[in-house]
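Asker: What follows are several structures.
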Structure P
Amino acid sequence: MDARFDGLYSATAHDLRRSVIRELLKLTRNPDIISFAGGLPDPATFPTREIEEISAWVIRTHGATALQYGPTEGDMGLREQLCKFMATDGIAVEPKDILITAGSQQGLDMVGKIFIDPGDAIIVELPSYIGGLQAFAQYRPECHGVLQDDEGMIHGHLEKKLAELHRLGKRVKFIYVVPDFQNPSGVTLAGERRQRLVELAEEYDTVIVEDSPYRALRFEGEAPPPIYAVDKHERVIYLSTFSKIFCPGFRLGWVVANPELMDKFVMAKQALDLCSPPFTQEITAEYLARGYMPAKLKEIAKLYRVKRDAMLGALNRHMPRGVKWTKPQGGLFLWISLPEHLDTTELFKTAIEHKVAYVTGADFHCVGSGKHTMRVNFSYPTVEQIEEGIKRLAQMFKEVI
């Protein structure tokens with residue numbers, strides 16, 4: 001460590017932490033290690049041929065705009081296509097309601113910048129998405145977790161937490177949820193709970209941040225409506241991304257919010273990067289305009305369902321008693337719980353010795369709980385790797401339980 005700069009760093013810089021997942025991925029580059037640690041899409045789903053064709057078309061026909069700076073709000077063609085895309089899911093918006101971002105992660109960072117002063121109360125799920133927790137943490141909030149079950153955030157716990165903070169004179173700045181195939185747990189927030197969540201946001205005069213990267217990747221079951229579609233009070237900020245349904249390398253996401261909030265998001269983005277890349281936006285807009293997305297989503301869901309089923313089957317065959325897991329109807333992840341006396345952080349080194357990796361559960365909990373839990377990913381490894389990797393995990397668990 002070079003001590004020369006210590007006195008120059010801001011309080012925010014001192015609080016910055018490396019991403020747990022990104023650091024774990026460095027440990028799993030050994031080809032002998034089967035990694036369930038990432039949240040990577042299967043590269044087989046990338047539409048490389050279509051992107052190659054559309055990229056050349058964009059350069060030929062729109063090169064002057066595609067290679068130039070663009071508006072902060074994003075390419076108008078892409079925002080128009082997104083209006084059509086979201087309308088099929090019950091979200092009725094206009095291009096002015098949409099801001100294109102550098103993935104959902106930039107949207108989460110802007111949420112923190114816009115809403116959080118040090119010490120402000122926010123509510124998140126237990127467990128919650130690490131990237132969201134990391135984005136918010138740099139603004140130093142007072143983070144309160146609410147337990148979830150197989151139907152998402154538990155109403156009774158949420159109501160109790162909101163009432164408790166209200167009695168203390170603390171206004172909750174926002175409630176952060178990943179309602180569909182949640183990262184990390186894989187569970188989906190039930191429809192009636194979405195309605196109650198909106199009612200509570202109105203009752204306690206707060207905002208809901210709906211982070212929805214995985215919603216389009218449903219394998220089975222009926223989809224409850226997006227929280228944004230349920231909300232009649234314009235209290236929901238909706239975030240989504242192309243990273244899980246198109247290609248993460250484009251780093252394209254979007255935010256939907258009411259006009260007053262959108263103005264704040266635009267100003268926040270201007271300070272960050274002026275605009276998202278027009279070139280990748282125009283390629284994505286044309287991909288949507290040509291009607292490729294519906295078939296691609298079916299293809300991805302079919303592939304991931306096979307992998308999800310392979311992981312559930314392997315868990316059923318190999319895991320010892322005392323180990324439990326979720327059964328997601330879509331998405332990329334499922335959640336494993338061990339007997340509570342075990343600590344998956346302490347076991348991680350042992351897992352690496354068994355040549356298998358996961359993400360430790362405590363890192364998804366803002367209150368330090370969840371030490372006996374872990375997240376595993378089924379979208380990236382092959383079916384053969386899933387079978388072998390779960391066998392390795394099960395063998396390790398049998399040794400320690």
Structure Q
Amino acid sequence: MQKSRKMTFKDNLIRNIGNIPGWSTRKKIIVIESDDWGSIRMSSRKNRDNLIKAGFDFIHQPFNLYDALESNNDMTALFDVLQKHKDATGSPPVFTAASIIANPDFEKIKAANYKHYHYEPFTETLKKYPEHDQVFDLYRQGISNRLFYPVFHGREHLNVQRWMKALQSGNKAVLTTFGYGVTGISLGTGNEYLGDFQAAFDLDTPDDLSLQHAVIRDGLALFEKIHGYRAAYFVPPNGPFNNTLSDTLAREKIRFMLGERIQKEPLGNQQYKKHFHYIGMTNHCGQVYITRNAAFEPSISRYRQHSDPVGNCLKQIALAFRWGKPAVISSHRVNYIGFIEEKNRHLNLELLDQLLGRIIKEWPEVIFKTSEELGGLIVNK
């Protein structure tokens with residue numbers, strides 16, 4: 001018990017210290033950043049269950065158990081909850097949706113005998129799923145009603161080079177998951193480590209950088225073509241990101257970036273360099289970093305035995321406000337997906353409803369912003 005109290009004190013101290021440096025404001029600002037929209041994860045409940053039967057262990061892997069390409073019902077249910085709440089300006093909460101714009105085209109890759117990579121816009125992926133024909137129209141409605149605002153999370157949520165090398169090597173586990181339309185499984189049937197395929201901008205060798213620069217340019221062009229506006233904010237998938245890629249992002253008009261408080265920059269050949277970030281900090285390209293200082297991740301919390309995701313998030317928000325910081329909340333898509341397990345969406349939307357209600361009750365002056373809007377406030381001071 002003594003050890004538990006000591007760890008709690010230490011965690012609290014670290015959170016306080018993390019909120020001290022950087023841009024401050026007297027306003028009570030809430031930003032909800034939600035990653036992974038538009039990307040595939042588990043292709044269907046049947047395929048998930050077949051993979052489990054084949055020996056893949058997902059017991060403590062909520063992303064593989066629940067996460068999937070968002071369905072019609074996933075979108076409408078989320079919007080229904082958001083529209084119930086209003087901030088001090090009369091505006092509803094808005095999700096800054098860190099969005100993927102393309103997914104692997106499994107049929108073309110297989111037809112090429114795994115020698116060449118092919119992708120498709122996520123709007124084409126939607127056509128291959130059974131409950132997803134209204135999703136893109138719902139995106140547009142969400143944007144119009146300021147409930148849902150896509151920003152750039154990458155072309156794919158996939159390390160293309162790493163995944164293709166595994167396929168070309170004939171890795172049995174990777175080929176099995178490929179056959180079920182799945183890319184994001186890192187452990188094989190005997191807990192063999194397959195690799196972090198979700199970390200799109202991790203580096204195996206420095207030679208991978210040239211392709212990653214091209215992926216960013218291509219992805220941002222496709223983002224603008226599909227959504228009709230240029231992205232100004234970038235969230236690196238899974239965190240790893242070589243900082244030289246910032247130059248390409250800057251040329252493509254990215255003004256703001258998610259900055260992990262302690263970034264492990266991949267250099268290739270298993271070498272990493274650490275960087276410290278705080279909110280409002282700028283990099284060598286003049287891009288402004290936004291850092292997250294709160295989390296609402298009930299699907300993940302359930303597997304880490306955190307019994308009160310609402311209460312924990314409220315404490316983190318209060319801590320941010322105490323130091324004059326906006327509360328930037330991490331809340332991944334997996335929490336709101338019911339396509340695989342409807343219960344997952346139902347339970348977590350009830351908790352989101354509670355969280356939003358308690359935020360507004362505790363801080364009636366609160367204002368909900370997107371990440372890009374927050375970045376604009378920081379720049380304009």
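Values in this text are rule-based calculations from the coordinates and carry no lab data. Just so we're clear, the structure is a prediction, and the values are computed from it rather than from any experiment. Cβ atoms are built from the backbone, for glycine too; each structure is taken alone.
Asker: Given 1.00 as the derived value for FRET efficiency 1/(1 + (r/R0)^6) of positions 30 and 94 (r between Cβ atoms, R0 = 41 Å, to 0.05), which of the supplied structures P, Q does it correspond to?
Answerer: Details: P: 0.25; Q: 1.00.
Corresponding structure: Q.
Asker: Next question, about the same structure. In terms of FRET efficiency 1/(1 + (r/R0)^6) of positions 166 and 302 (r between Cβ atoms, R0 = 25 Å, to 0.05), which of structures P, Q is highest?
Answerer: Numbers: P: 0.00; Q: 0.25.
The maximum falls on structure Q.
Asker: While we're on this one: Could you tell me which structure in P, Q was used to calculate FRET efficiency 1/(1 + (r/R0)^6) of positions 54 and 126 (r between Cβ atoms, R0 = 35 Å, to 0.05) as 0.85? Present the calculation step by step, with values, prior to reporting the outcome.
Answerer: Working: P: 0.25; Q: 0.85.
Working through the options, I get structure Q.
Asker: So if we calculate distance in nm of label points 7 Å out along Cα→Cβ at positions 70 and 86 for every structure here (P, Q), which label has the highest result? List each step's numbers first, then the result.
Answerer: Working: P: 1.6; Q: 2.4.
Largest value of distance in nm of label points 7 Å out along Cα→Cβ at positions 70 and 86: Q.
Asker: Computing distance in nm of label points 7 Å out along Cα→Cβ at positions 230 and 358 gives 4.2 for which of P, Q?
Answerer: On the way: P: 3.0; Q: 4.2.
Comparing all candidates, it corresponds to Q.
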